[in-house]
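None of the figures in this text is laboratory data; all of them are computed from the coordinates on show. Since this is a predicted model, take the numbers as computed values, not measurements. Cβ atoms are built from the backbone, for glycine too; each structure is taken alone.
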Structure I
Amino acid sequence: MGRLIDRTGQRFGRLVVLEHAGRRGKNSYWLCLCDCGKEVARQGSSLSNGTATSCGCLTQEKQAKHGLYGTKLYRAYQNAKARCSNPKGTSWPFYGGRGIKFLYPNFEAFLADVGHPPSESHTLDRLDPDGHYEPGNCHWATVEEQASNRRSNVLITHQGKTQTLFRWAREAGLQPKVVWDRLNRYKWPIEKALATPSRGRQ
């Protein structure tokens, strides 16, 4: 059994450690006072790794804020964020491990950009497979649409030049997902898709 690290007086999120609360098997627990006034026992490892940050009041506040915890939308947000930030995750080598970042500052910003999934068959997709999870590069797509997106990222030829959809959109001052929708959903010609100013969501 390892040496006990004294956490008394330390703060972890909304929790301030009051005293050691004993062991349960190999796990050490600490009695904490939450900023809301409630006392709660939390495992030492949960405090140190950031899993435990309140008595539960923080989660309740967030749930009351948008009521979307546990939905397909929120799971997509959590999973994408984890792929870019958790080196222990199985997907890390293909995302965070190769430099892809999750750049949405919070769930509300993510929701405002991608909106709700149109159906259960839609999954979160990046228009530029080598780009970050960021506004303008994420949208909902079916498996077939994702395959089309990957093909379009191989080459789109316009005015004698061949490059990715992502680069065409950036050059036109448009969000890539706007151009993608115009080409793949609305079947616009490339000239119209790039030349028409955006009026918000397509």
Structure II
Amino acid sequence: MGDQTIRIRQWTRLEYDRLIETGFFQAGDKVELLGGQLMVAEPQGSRHAAAVSLVADALRAAFGSGWYVMTQLPVALDDESEPEPDVAVVPGTAREYWDEHPSRPVLVVEVADSSLALDRAHKASLYARAGVPDYWILNIGERVLEVYRRPVPSPEVLYGWGYAEVQRLGLDATVFPVAVPTAPVAVADLLR
């Protein structure tokens, strides 16, 4: 057998949206477009589902009115990425996004149980490339919040961008979102 080249089909966000509109995916299919590739999301366990709700509640309280806290909804990051982060915060209200998905979140949170490697490598690089200033990974297994800030070019990572500042915060810590630096969020409120 000779050498065979494996060809991977890259998708654009426009093509992905057309697949959704035409009913290509079945109800309940958990698929995200990440860097031009269709990724199947892992099923959610009870800890993951509860943590998503706790994060959303804490962020709604911290951000207040004038901010839309979305849970597991699409974000139009760029021409080849439309992830559905566990929680994202964007300016405005849901009504303002009737005709198109939000594209500039000020904060994205991924809840990681089995998805930690994907969230740290793939998603962190995509969010940094899109200029998301504040990216958090709620690491359920280690019971810490990983906070990623200051997107910078980084040629050694997957999508050419990473975060210059990374912190790991334990249960006794408090974090202040970049977009609302006077609004404390207790890490313990995200995990209990």
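Of the structures labelled I, II, one was used to calculate Cα extents along the principal axes in Å, giving 58, 38, 33. Name it. Computing Cα extents along the principal axes in Å on every structure in I, II gives 58, 38, 33 only for II. Computing relative contact order in percent (Cα under 8 Å, 6 or more apart) gives 17 for which of I, II? Attributed to the structure labelled II.
Upon calculation of helix-only ellipticity at 222 nm (-39500 (n - 2.57) for each DSSP H run of 4 or more, over all residues; to 500) from the atomic coordinates, which of the structures I, II produces -10000? Source structure: I. Distance in nm of label points 7 Å out along Cα→Cβ at positions 22 and 166 was computed and gave 4.0; which structure, I, II, did it come from? It was calculated from structure II.
Structures I, II were shown, and distance in nm of label points 7 Å out along Cα→Cβ at positions 62 and 174 at 3.6 was computed from I. So FRET efficiency 1/(1 + (r/R0)^6) of positions 46 and 182 (r between Cβ atoms, R0 = 30 Å, to 0.05), computed for just one structure, reads 0.35; which one of I, II is that? Source structure for this number: II.
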